[in-house]
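Down below are the structures I want you to see.
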Structure P
Amino acid sequence: MQFNIQVTNKSHEKHAHFICEIMEKAAKVRGTGIAKRKPEYIKEKMSQGNAVIALDGDMAVGFCYIESWEGHKYVANSGLIIHPDYRKKGLAKAIKKEIFELSKTKFPESKLFGITTSMAVMKINSDLGYKPVAFSELTTDENFWKGCQNCTNYDVLQRTNKTMCLCTGMVCDFKEM
């Protein structure tokens, strides 16, 4: 299969609704949370060039976007999603590499972080230079943590005052690379 992976722009906004649908379906299937986003939010990331999309012809088959926290002290590559028909073909890894490089270029002074329950994502992140960390080493920005509210495991995060959850926190410090 051939994929066209590219940094987004305004022309990709037509795919926002479809991407949001895939994200929601994947969260239900996995029984874990993917921060639910509205198409308007995804369109904003696309038009800012803060996202990467994978296309098969004119169909969106993969996506990931950049979020920043605490005045760009932290950035996250969020919402990694692959259309179910395109999984297990190396597409997630290719998208993560592309969004990682975009993040490093746009935010070289930032720490890149993420939280995930996916072993595949943890492996990709490790290969890119992320290290597992305690939640205390992640952003304290409340807007980031609000994104966890749609997760079925949110009660764990609340009970522990955001010190632990079923997700693994991972950080990559570009300044240490």
Structure Q
Amino acid sequence: MKLAYYPGCSLEATAKEYDSSVRAVCGALDVDLVEIPDWTCCGATSAHATNHRLSVGLPALTVKQIQQMDMDCVVPCSACFNRLKSAEYEMIHNAEVRQDIEKLLNFKFDGKPRVYDLLAAMVDVIGLPNISKKVQKPLKGLKIACYYGCLSVRPGEITGIDSTENPMQMDKLIKALVLPR
């Protein structure tokens, strides 16, 4: 399986260990992460607070690149994921914004492929049965508490999470790691 990979600025700087872990885990799951060539910053630090067009345009440039790769994309950073999904949502639901961004970036947005955060890619794309089969050391005996944070789950109409108040994706993944098949 191949997935486009958007590391974002933090995974190339302060979160290099997270990037290494994501790549190692995906490699062990036989998932080839293809880094998006010449990806751009998503603007998570300030673009959305300063200029709406910029807040859609920066991540839309990456969406354009993902579309050219013709493969679904995984985004480990929750802030980057939220910005890319917000741009995707704006272009799907707001024709005026979509047309403006298409003209600005010289491309036609087709709404495909999909952008996933790492957790959703694990559960929905790679699949729990595939992950469970690869477990070498079950997490039995550990006390684990799932924490989703807000950027991967809210707003639900943008992120596509199963529930913003009681998300279960991580719980299902942990169960697959504790009790592998």
Structure R
Amino acid sequence: MDLFEVIKRRRSVRAFEKRGVEEEKVNAILEACNAAPSAGDLQAYEIYLIRSDEKLIELTQAALGQDFIAGAAFALVFCAHPRRSAIKYGNRGSELYCIQDATIASAYAQLAATALGLGCVWVGAFDDAKVLQSIDAPANLMPIAIIPMGYPAELPQATPRRGVDRLVHKV
């Protein structure tokens, strides 16, 4: 698939087949995240790979009961690292750039998963402290997204989008 086909095929998948994902595919997704651009090349984020059923259930609870997380083969939790970015960029780094860094890496993960025939969904509704506790992460990190992944057990239809003519403002 070329990039534009991958972008068109990406969907928010919330139902997964009960089977594991090959290690090569997991590693390819992580390599794609690592290639994502970041402010000052600081990579002011951390990625937590969650595979155990117990931890996926804890993430489900931290994510306000979004049960589909527990059905995934694995999940990636992206956490911004404000201090790492603040070293170079001060408040702007700790309040914005680290969040952008984690978000870009999350988007790369979703596109890589789609290109590999996997499904995933962005989860942003959760209790920050409970997420950090469930993944054994330090309190100085800021959870940005939980991305559960696996082989899709559903193929959602494309959702309506605003037309480019309504989205883009030519100045």
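If helix-only ellipticity at 222 nm (-39500 (n - 2.57) for each DSSP H run of 4 or more, over all residues; to 500) is computed to be -12000, which of P, Q, R is the source? Of the options listed, only R reproduces it. When distance in nm of label points 7 Å out along Cα→Cβ at positions 40 and 160 is computed for each of P, Q, R, which one produces 2.3? It must be structure Q, since only it matches.
Read the figures in this text as sums done on the coordinates, not as results from a lab. Just so we're clear, the structure is a prediction, and the values are computed from it rather than from any experiment. Cβ atoms are built from the backbone, for glycine too; each structure is taken alone.
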